[in-house]
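Student: These are the structures in question, set out in turn.
What follows is calculated from the coordinates using simple rules that are stated; it is not laboratory data. All values reported here derive from a predicted model rather than from experimental measurement. Cβ atoms are built from the backbone, for glycine too; each structure is taken alone.
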Structure P
């Protein structure tokens, strides 16, 4: 079996010749290429050329059967919504949001929701735009032979990364589940059916 046949067999619940190897890599692919995160991304920029090189080198070296075709972290979309993110200057799993999320109280939600509703991943967040460029680059280079998969979260987890501090959104799920559903819909405006990353 080639890589695509192997992956398709698993998807169809047929026995492959061996279990496909799928990495859940984030910044590891950057570090293994001799770079640190500040070399490839900032709060409002993303170096698609460097990330493309790192992704392709990682896939080639490890010979993955299925690959994530870009560097993605928990902080995509956060700065344009008004939240803060951290980008480790040494080793760390990935860039991520801080506790200073855009929706610290329910009063913040109408403003943030309005931004989410007009969110265009190609223009609103340069980091997302850069990641999409990497996906196109990698797909053109190896997409005919290697299955490429996205890195995704369920809506409530993505809404937590984007909007609310972790503990707060867990409390919200019990105290105000309809509001959590609104935030999940807001996540889909940024990343979901319309604007999938």
Structure Q
């Protein structure tokens, strides 16, 4: 099993045992929902109460997922929104703490899929498109095109969510980025 599979197996064991809502996003999810892309990490979002985060971090540590930056681990546990971890296999894992809004929608719509032989919840293609447009880097916009080409994206929902995010964030570039990607792949 690859380092990705080993890290996901450890994550799934701990998170599923605690019945936590979680999902894989990022390049690993795009590989499942769209097209494979090389990556050096695993991105996961989890819904967990802040008061339970220390115990969760200990349980993850017992399964080989340790803080990448132990010198600031306590600070991240009390006020951070991402726990940067590294699995004993060497695979880096970014554990994002879910809040309301888009992450909650993605949690509810995620479905189990196999990544390197491990069955894990993976964000839906529609929500991945929204996340990738928000990130806005070149490789993220390539992922948007791959996801759109898969035919599994609800373009109406993605457009609505990005419009809401533009309004909330005071931006005007998100829908433009989506529309360019749609034109590039001839979707819609």
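Student: Can you say which of P, Q returns -14000 when helix-only ellipticity at 222 nm (-39500 (n - 2.57) for each DSSP H run of 4 or more, over all residues; to 500) is computed? Don't skip to the answer; put the middle values down first.
Tutor: Values: P: -14000; Q: -16000.
The correct label is P.
Student: A further question follows. For distance in nm of label points 7 Å out along Cα→Cβ at positions 8 and 88, the calculated result is 2.1, so let me know which of P, Q that is.
Tutor: Source structure: Q.
Student: Taking 1.03 as the value of Cα Rg over 2.2 N^0.38 Å derived from one of the structures shown (P, Q), identify that structure. Don't jump to the answer; show the numbers that get you there.
Tutor: On the way: P: 1.09; Q: 1.03.
Label of the source structure: Q.
Student: Then there's this: Rank structures P, Q by mean count of other Cβ atoms within 10 Å over residues 104-111 and report only the one at the top, that is, the highest.
Tutor: Q
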